[in-house]
1. Once distance in nm of label points 7 Å out along Cα→Cβ at positions 90 and 122 is calculated for all of 1, 2, which comes out largest?
2. Please state which of the structures 1, 2 yields 12 when relative contact order in percent (Cα under 8 Å, 6 or more apart) is computed from it.
3. If you rank structures 1, 2 by distance in nm of label points 7 Å out along Cα→Cβ at positions 210 and 266, which sits at the top with the largest value?
4. Could you figure out which one of 1, 2 the value -21500 for helix-only ellipticity at 222 nm (-39500 (n - 2.57) for each DSSP H run of 4 or more, over all residues; to 500) was computed from?
5. Determine which structure produced the value 21.2, 64 for Rg and Dmax of the Cα atoms in Å, for residues 162-289 alone, calculated from the coordinates; the candidates are 1, 2.
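What follows draws every value from the coordinates through simple rules; no lab data is involved. Quick caveat, the model's predicted, so the values are computed rather than measured. Cβ atoms are built from the backbone, for glycine too; each structure is taken alone.
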Structure 1
Amino acid sequence: MRSAAVAVLVACLAHVSRAEILPGWGLERVCLYARLIVEARRVEPGVVEVLRVHHGDAKVGERLTVRRFEDLPRRAFADAAAAWRDPKQGGVPVDDGTAVLFLEASAGGWEPVGWGSGVKWIVENRVYGHEQRMNPGPYFLLPEREADSLGALRDRITGELTRRRAFESCLVLLDPEARTRALLPYALQSPSHPYRSAAGKAIADMGDAAGPIVAREAGKAEDEDQRFLLTELAGRTGWQGSVPLLARIFRELCPRVERIPVPRPRDLSREDGEALRRWRTTVFLLSRCAGPTHGAGDELRSALRWAATHRDREVLEHAASGLAKAPEPRSVDHLAAVLKEWPRSKASADRLARRALVESIAEHRLPSSVPVLANLLGDTDPEIARLARSGLKAIAGKDLGDRAGPWLDWLRDLAAPEAPPR
């Protein structure tokens with residue numbers, strides 16, 4: 001008996017190892033993102049006939065082509081244990097039943113949103129949905145957790161569509177402040193709430209029209225988590241005025257981040273992992289929002305040094321990019337120092353990191369960049385040599401060739417005092 005159980009487990013795990021991590025969206029999310037919600041019956045492989053329309057532009061009797069529909073299991077099981085025992089022959093076939101489909105437009109037709117999440121089968125008035133009980137693992141068609149009957153599912157769809165219309169009414173408000181304030185409660189929902197990401201994107205897309213409003217709310221927030229979320233949202237608008245708020249959070253997080261010995265997710269406590277995530281997000285947003293009038297040199301130079309210590313190319317690229325938006329001679333010195341110590345290996349990550357540093361030095365367009373760039377004209381990486389020469393041409397306004405000497409002579413002439421007129 002025990003050997004049989006072990007054999008079943010081994011077979012299951014072998015199946016799992018070949019599977020993928022599959023979407024598992026709730027009804028709230030599929031109702032939010034579906035362009036079309038219909039009840040339909042399968043009439044041939046990949047084609048359904050509409051029986052009832054809940055949302056979208058379709059007609060009863062219309063036939064729809066649904067991509068990936070045939071890739072989903074169509075045998076309903078009472079529980080996961082029964083499905084694991086005999087996934088191909090067990091359970092009840094649903095081919096002749098009714099399906100409730102939550103669809104998005106796709107090439108040549110439609111596709112379920114969240115793949116298996118967007119298909120619910122009705123068997124004897126009971127609702128079955130696709131679940132992935134082991135992750136990774138296959139979908140099984142199991143009793144739906146959020147609606148146990150067709151009537152309950154219809155009621156849930158009606159309620160979710162009412163909430164969706166209320167949300168969409170916020171998106172079309174013409175006054176930017178009114179739209180931002182209407183969307184903020186959605187953007188402050190829990191991380192798993194589907195409206196949070198949708199509202200956050202809508203606010204971010206408003207740019208400078210929303211940035212000051214969100215920043216004012218961040219300044220008033222007393223809860224640390226809410227203050228970070230609002231500051232992050234202000235930063236995602238790209239508004240330069242959010243830099244002081246972002247810099248404040250960066251400085252608050254630095255002591256904790258600097259104590260983390262090995263910044264690898266598997267090695268971190270939950271608290272350290274969240275602190276590092278927020279710090280990295282803040283570096284990205286500082287880089288995005290920095291500009292001539294709102295620089296973040298101290299913070300980004302600190303991030304650059306951290307990136308050099310931990311060989312973190314992503315943080316390095318963000319810091320280098322942000323520093324170039326508010327040029328300072330001392331930033332060139334920091335970039336040059338990191339460039340000097342960064343490995344000159346053939347690894348793609350190292351080459352890309354060195355190029356990001358050189359590009360930032362070039363984009364500073366300061367005379368202090370000239371010695372660094374001139375000495376890179378003969379670099380073994382042709383792209384670095386190209387970036388260096390391009391930067392030198394932008395600084396000098398002319399091309400003095402691919403040798404360092406003429407560029408250094410030009411810099412000396414630039415620094416030399418002009419002879420007094422006779």
Structure 2
Amino acid sequence: MLKLFDQLRNDLSHFVEQTRQRALLLSCSDNDIAYPLKVLREVEEGSPADVFMMYCDAYQDPNAYADVVMERLREEHQIAVEWQIADGREPLPDLPESLFDAERAPLDRLVEAVHVVHGWFPPEGDHRLVWVAAPMDLGKKDLWPAFCEQFYGALANEPWLRLIFRMPVNLPKQIEKNKAPAWVGNKDVKVLGCDFGPEAMEDALKEQAEDPEIDEKQRMDALLMLAIRDTGFNRRHDAEQRYAELLEYGERNQDPAVKNMAMMGLGDLSKRNNDLNEAAAWYECAVPEAIESKQTMPFYLTVKNLADTYFLQKRYPEAEEAYLQAARLAQSHQETESFARMIDGNAKSRAKQKNWAGAVDRWDSAAIICREFEHNDLLREVLTSLRKGYDKLNMGDHAKQIGSELTLLKAKGGAV
């Protein structure tokens with residue numbers, strides 16, 4: 001996966017630095033656009049002499065899009081001016097009012113904005129303006145490419161300007177079928193497909209996990225992600241092999257955190273396949289590793305999974321104790337919803353042992369937390385159990401009060 005991002009970073013850096021092409025068309029899906037934008041920020045950090053103007057608001061129509069871009073430009077201009085004044089420097093000139101004239105053609109406003117920003121550049125030095133138009137949502141996808149073509153055509157081929165347009169994911173296929181707009185084939189236009197879909201990511205992870213030239217820890221990171229994916233798709237044989245390799249790596253390097261993750265994964269895999277005895281055994285083995293790693297969140301997750309497994313096994317006394325320990329760990333992280341859920345698990349374990357008084361005490365505590373932090377969905381579950389507990393203890397008045405609270409919660413929009 002590292003190579004996937006490295007290649008994208010190299011492609012984007014090369015486009016910014018080269019002089020032959022002035023427009024880059026990023027073809028990617030709505031789900032994938034965040035990846036090249038993140039990498040572009042990294043490229044920006046490595047190019048301090050260049051100015052990157054990135055606009056990612058949804059595109060609906062040219063006028064609305066120009067309005068949004070101008071407002072974003074106003075915000076960026078204000079931030080720059082405030083910083084310059086605080087630094088004792090001469091601030092940028094005011095933005096021309098013509099940029100905000102909604103009666104003007106949107107392309108005219110955008111072209112003027114490009115030249116206004118370029119006017120901020122100091123006369124000395126080699127500075128480039130990278131103008132990125134990459135809406136997270138393209139709206140009617142057939143309209144956006146036409147707008148980009150007009151924007152591209154309205155700007156002269158300036159050596160200081162680089163244009164990056166986000167394009168629909170099917171652009172490469174259109175090119176193969178000779179159905180793409182003619183301007184896409186211009187010599188100063190480059191098309192770059194970005195595929196970060198599940199299959200591409202998995203292929204990249206496999207390549208990273210098997211690459212002997214990269215650091216072993218990075219290979220193990222990829223192996224862990226592959227094992228987690230295998231578990232999610234219940235590819236048991238593949239997952240077991242990968243977790244076993246991770247476990248061997250953790251033992252060889254005396255890394256308790258890696259051993260904990262491998263054992264946790266094997267426990268999850270066994271639990272998914274209803275082998276609860278094996279799952280509990282793996283979780284029990286993972287607990288000491290979590291303690292030794294001194295990482296409280298993996299420790300919490302290990303104990304929580306162990307508690308859930310004990311409960312499914314009907315080992316209620318052990319589940320009761322494990323849920324209590326998990327609750328304490330969640331509390332240390334100030335994870336209030338997780339804290340309340342573990343207390344709820346402790347209460348249910350008590351109820352399974354007919355300890356209704358103890359269960360009611362715990363449910364009452366969980367309800368207090370849920371009310372204070374407005375965890376209304378969980379509050380509904382806890383109150384339903386609490387009402388049943390009061391009924392079991394023949395405390396009808398208390399049960400009625402809880403019933404009234406549930407009714408009120410529903411009226412306020414809680415899921416009941």
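1. Answer by largest value of distance in nm of label points 7 Å out along Cα→Cβ at positions 90 and 122: 1.
2. 2
3. Once distance in nm of label points 7 Å out along Cα→Cβ at positions 210 and 266 is tallied for 1, 2, the winner is 1.
4. 2
5. It must be structure 2, since only it matches.
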